[in-house]
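What follows is a set of structures for review.
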Structure P
Amino acid sequence: MAAIQFLYNEMYRKNYQLKYLYPGRREHRLPVVLSKEEVQKIIQSCNNVKHKAIMATIYSAGLRLSECLNPTIKDIDSQRMLIKISQSKGNKDRYVSISKNLLQLLREYWKTYRTKHYLFEGQKGGTYSSRSVQNIFKDALKKAGVQKDATVHSLRHSYATHLLKSGTDIRIIQVLLGHNHIKTTQIYTQVSKSAVEKLHNPLDDLPIC
């Protein structure tokens, strides 16, 4: 199409506009990432232990929202410090790590709510509402005073970025997140500011003031 447009517009001097035939390009936006301090503020701003446990679980295991709501009590392996994520995106099962702090919080939460099947259940049983989780995060973000256009999924992005910044191999992060392709995980190399923060700016060598 570019060749045809060049031929008619430049050689034949015909003003043919063929841009409408070109496929639209997808926008590539970097994900919103929260600092560790911001994540801490968001979790601590949740006064309800269930809300706090949900936020902590999503961040601690780098879960998608649906992956946080589907696990059952039996999927928590406290001996091996793992959570089994069943039939996630792509119909795959995987295990993710669970932190000691999260395990303690989940035990405190369960003593209060005594859920029977799912880890997080609604008032009438069954899986907890994804809309409710989104509202919980929105309120927590406001209470924490975090001025970023973040969503629940930002906790997953933050988990991956923080792992990468701490030196975790990107292929391990790929497995933990359940990505099929390493290219999907590599976006976090663009988000991580470690190398950028350590960069010596050449302007600092020039006495301009």
Structure Q
Amino acid sequence: MLKIVTLTLGPAVTNAYIVADSDGGEAVMIDPAWDGKMILQAAKERNWRITNIWLTHAHFDHLGGSAEVADNLNPPPPVALHKDDYWLWRAQGGAPLFGMQIDPGPEPTVELVHGQQLYLGKYTFEVRFAPGHTPGHVMFYCAAEKVMFCGDVIFQGSIGRTDLPRGDHQTLLTSIREQVLTLPDDVRLLSGHGPETTVGFERLHNPFL
């Protein structure tokens, strides 16, 4: 069974997701936002093994816990990121713009591309490229479970900000139209901030769309 634990962490109140195939105990960490030890404790309590870190994008509030998670696992999990956000990872996710210094964690070694298949136990996730909030933003879609981890592309009643370096509003809207609104209405959207929503709800009620 696919199990999801949501931890809301850090100065930007970011949703970090531990996602597991509970039958085998294998888990991935999507956007280890902050407080790596809290993430590790949540996995340990459930006897889950974090084997990979998947990043929707490289803003600091989505990877601030990467270093602590990786430093406390043996072997350290590989980190997956789209190449168009490597520049942002190297810039500490933009943390210095907000007066902070962070360790961005292990260098990404898995280059995400649109349409790529990622595996977690018996579950398959499709990588959906959705730039706009950042140039290399991706989402992770599990069709079998009708759930998508969409980072900062779309929120309940809102969309990602585009006023940070290399953001682009029209590109983001195109990404939402092509990569979110093309999915069935009952697909759950688990965002980087705020409560979960569905494709159908946002299609009808999101004022930005």
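Here log10 I(q)/I(0) by the Debye sum over Cα atoms at q = 0.14, 0.16 Å⁻¹ was derived from just one of the structures P, Q, and that gives -0.87, -1.07; the source is P. With relative contact order in percent (Cα under 8 Å, 6 or more apart) coming out at 15, pick the structure among P, Q it was computed from. The structure behind it is Q.
Quick check: -13000 is what I get for helix-only ellipticity at 222 nm (-39500 (n - 2.57) for each DSSP H run of 4 or more, over all residues; to 500), calculated from one of P, Q. Which structure matches? Derived from the structure labelled P.
Using percent of Cα pairs over 16 Å apart, for residues 72-183 alone as the calculated read-out, with 71 as its value, let me know the right label among P, Q. The structure behind it is P.
FYI, it's all coordinate maths here, none of it is from the lab. Here the structure is a predicted model, which means the values were calculated and not measured.
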